[in-house]
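Novice: Next up: the structures, one after another.
Just so you know, all these numbers are worked out from the coordinates, no wet-lab data involved. Quantities reported herein were computed from a predicted structural model and do not represent experimental measurements. Cβ atoms are built from the backbone, for glycine too; each structure is taken alone.
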Structure 1
Amino acid sequence: MGGPFFLGYTMDFRAIIMGLSFALMWSSAFTSARIAVAYASPLAMLSLRFLISGLIAIIIARALGQTARLTRKQWIVVVIFGICQNAIYLGANFMAMQWIEASLAAIIASLLPITVAAASWAFLGERLSKIGIMGLIAGTLGVLIIMGTRLSGGADLLGIALCFIGVAALTIATLLVRGISNSGNVLMIVGLQMLVGSAVLLPSSLLLETFRLELTWQLLAAFTYTTLVPGLAATLIWFLLVNRVGATRAASFHFLNPFLGVAIAALVISETLTFRDLFGVVIIMGGVFAVQMGRKRTPS
């Protein structure tokens, strides 16, 4: 694939723009979620968000001539992503941000490329070079530095644990689902997997939380943004990017998430950052970069 050289891979310009757009949108989701959960029940709000995003995606997909006649593999993608990404990963993160800061949630979530590489290495036989192994160690070290700072500052253990559960769920989804086929039904698949997430989150909300709602302009703005931008646009871009350049190359853009997540939280909701936080973010970014550079294909 022609074009500029980025993170050890040759990518075309459109792929780079798509990746940068995805990273910015995805990183901003933590701040908008942090604002929204201050005024509404996290799981109930997230279920409504996926219902609206999913219906919008399906309506647009139908207008474009896409159908819900999916292959068995595509239905597996719909169910796995709907449960693991939308219900467990985002549900756990939204709940966690009742008690922890958006920047901390973003930092933990940015470990996805490292956890996927580690799991692929341990369970699927995917080889890592020495620089990749060093990246795994560096990413872990960066997290420990930030965790030490936040725990000493009184960060909530339940919130942190929920974030790690979310990362584990998304890691499983990424390992089981190697993207979707280029069938032209991408937007329909995005919409359907959001409806799956909504259907799982609604009963979870009824069982796990007490409903609350404060109708404020902050809630309406944050809910609208998270529904349309991180919820719909970023998910669509991610599916298209994986189809275009592959899961490993697409995951390279996650190395931007720690910096962007921390920066957006600091700018929008004035979250306090320490030098040790920033030092840990730099180490994590370097670790993710090294892992992506050090991944090798398993010989067939």
Structure 2
Amino acid sequence: MNESLERYRIFYYTALCGNITAAAEKLYVSQPAVSQSIKQLERSLGCALFVRTSKGVTLTAEGKTLFQYVSKGVEQFQLGENRLREQLALDDGVIYIGASDMTLEFFLLPYLEKFHRMYPKIRISVTNGPTPETIKKLDGNLIDFGVVTEPVTASRGYGVIPVKQIEDIFICGKEYKSLASDTFKAASLAAFPLVMLESNTSTRRYAEDFLRQNNVNITPEFELATSSLIVQFVKRGLGIGCVVRDFAEKAMEEKSVFKLTLDLEIPKRNICIVKKDDINSKAAEKLLELLLV
């Protein structure tokens, strides 16, 4: 394109107003500046774009052809500017978040509720998945940030910010209640049917790695997609389950499941926010500010 966008913008408003003076007022420039810009554009394109009359200007046939295309471009720029202003004022926009069932339920949800009351016009899209899947989505720029559980393997240029401590525990149902009355040897876990999350989750990997480091190797009888299901399986006596304590808290209060006291207590870990170091949208930054207070 040989001409500056500003000349086409001046051409657009002159055609729209049908008057050079009116176009100058609309553009907050001088009348001679508008006239000069139009002359330069006509000279460059090799044709007259306007017919000058005593009442103003009208488009020539060539001018009408050009206006059909220029008008679409200028109007799209205006729409873009308006949408950007709405986003900066938090009157429009979408935040994309990656989170697991656990991080959503036991950390993120109350903040989303508060944020929605503060900025009701901002839409929030939450993609549910385990930590490794969330990191992949962040790598692919499909989400603004993730709320995940340790262990976290993130690329350079990522920030990993701990926000809440969690505890992994082993639980049993009434059929195995006697095991909860005394210290339970972790080495004995292999002798019982185990109920755990699928192998692609950070929770499963964390527990297995800790036990393996202490020479305890396990093979789960049941591998499930959610921790809530693990609690249900344990209640029905299908085995000993490994979950984050928050999921089992209510069932333990009801005494439908019981915490095992292992001789090797699994170290506590964290729920973390993981984000790229570059700037997110203003809406995403506002939500992050709320999460990190």
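Novice: Given 0.95 as the derived value for Cα Rg over 2.2 N^0.38 Å, for residues 167-270 alone, which of the supplied structures 1, 2 does it correspond to?
Specialist: Source structure for this number: 2.
Novice: On to the next question. Out of 1, 2, which one gives -13000 for helix-only ellipticity at 222 nm (-39500 (n - 2.57) for each DSSP H run of 4 or more, over all residues; to 500) as computed from the coordinates?
Specialist: Corresponding structure: 2.
Novice: For structures 1, 2, which has the highest computed value of FRET efficiency 1/(1 + (r/R0)^6) of positions 127 and 215 (r between Cβ atoms, R0 = 35 Å, to 0.05)? Intermediate values should be presented prior to the final figure.
Specialist: Details: 1: 0.05; 2: 0.40.
The structure with the largest value is 2.
Novice: Now for a separate question. To which of 1, 2 does the computed value 8.2 (distance in nm of label points 7 Å out along Cα→Cβ at positions 39 and 207) belong?
Specialist: 2
Novice: For relative contact order in percent (Cα under 8 Å, 6 or more apart), which structure out of 1, 2 has the highest calculated value?
Specialist: Comparing 1, 2 by relative contact order in percent (Cα under 8 Å, 6 or more apart), the maximum is at 1.
Novice: A value of 0.96 was derived for Cα Rg over 2.2 N^0.38 Å; which structure in 1, 2 was it taken from?
Specialist: Going label by label, the one that fits is 1.
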